[in-house]
Structure 1
Amino acid sequence: MSMPQERFRVVLDTNQIVAAGTRWIDHGRPSPDPNICRRIVVCVAESHTGLYSGKIIAEYLEKLVDRNHPPTRTAKLITYLMGAFTPISITSTVAPVRPSDLDDEVFLLCAIDGYAHYLVSEDNALLDLKASYTPLVIGRSVDLAAALGA
């Protein structure tokens, strides 16, 4: 019998959601699943506490629409995420160390106010801040997949 995996609080940057795609929502996940971002999304939804805010969900939706994901699959993915993840009320107004791209600040604020363990992103504006945020771990999907069990 294996030990139960620790549950972490996780914020996913929009690039993780977009890279996970939406086709799997209707057609199922391949096994094995070669898409590390999709593995992380599903793992966070099923085994951890994913965190989001209204602004984050709005950005997920905007980017999926801008990249021409079919509306029904986009709606199903957003519904899946909102059902599986936990909403956070962001009360902080400014991150202690701000990213070079201020559009990314909402992910830091959600992580801070949601007491996240991990912020998964491929965005250098956030990755450049790794050393500024502890105990929050900011990292790429490839670097955090094993820690999350994905």
Structure 2
Amino acid sequence: MRAAAWVLALVVAAAAPPGTDPRLLAAIRKANGEFEVAMTKGDVAAIVVPYTADAVFVGADGTATKGRNRIEQLYRDRFAKSGPAQETHIESEELMVDGDVAYERGKGSITLLVKGERATSRARFLTVWQRQQDGDWKISRNIVLSPAEVP
């Protein structure tokens, strides 16, 4: 396991309430770790795997994209416009669980090449996870908060 993956595993575990479903923790680690890699490869399919079919993604500008297929198109359009990220980092800071719903709060950064220069944008996020009938956890809502709110 890469060093970054170990750090992510520790952060997610530290942010989790005692007795948290290990399948939820594994889903978060996997989704966040694969997102970091997929963003640098422009791998849209890997980015949308953890989303439910009817998921909603709310961007920092407040635009809501409804449905996994539309979220997939959103990322395809982003990659067509800006190319893959140079670097991406996701940090879970808190996990709250209420039955079959979990709320993951954290911050992230994405570094792109803009006119030959590295430009990093930072934002906070709130991801709502929903336990599925089979016990797996999927993202039902993903909300990116204004970059201005990140120290």
Structure 3
Amino acid sequence: MHYFAFRMLAMPILASLGVTLAAAPPNFSGSWKMNPAKSDFGPMPAPLQASSKIDHQEPHLKLVGTEVREEGERTFEMSISTDGAETTNQIGPLTLKTKARWEGSALLVDSKATTDDGDLVIKDQWSLSEDGKTLTVVRNISGPRGEMTVKVVQDKQ
């Protein structure tokens, strides 16, 4: 009888652990390099090269990115809190106020900045391939000059 009672209690607990483990958010840590063939910058010129290093210790994510364009190379840092807490980052002349949250296995990152021309709103959706080797960021940008969508696909190095 005790064995039967143990099984009756253990099965829902083990099942819920399985659901909990399956629902764990992906970890974006690693060195990443833009795959230009799979990326789409829409009306914007694509960078010649882009790479990023991500240190993701849930709920904190730190990104150091480097872009090479015809004008030269620029590096930026960004810290994000995946628990919805607001972070402030300085990217060039922009001060970004950012909030991020999980929606399933996708990380939704919403940023806002005020420019001389008006407000800029950036909405990112980060997703990791099942094998953990491809990071895709779909970025919707709205501002005084209109709206656009950019897709950046990065391969793990």
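Taken together, the values in this text are just the output of simple stated rules run on the coordinates, not laboratory data. The structure presented is a predicted model; accordingly, all values stated were derived computationally and were not measured.
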One of 1, 2, 3 was used to compute helix-only ellipticity at 222 nm (-39500 (n - 2.57) for each DSSP H run of 4 or more, over all residues; to 500), and the result was -13500. Which label is that?
1
Test item: relative contact order in percent (Cα under 8 Å, 6 or more apart) calculated as 19, pick one of 1, 2, 3:
3
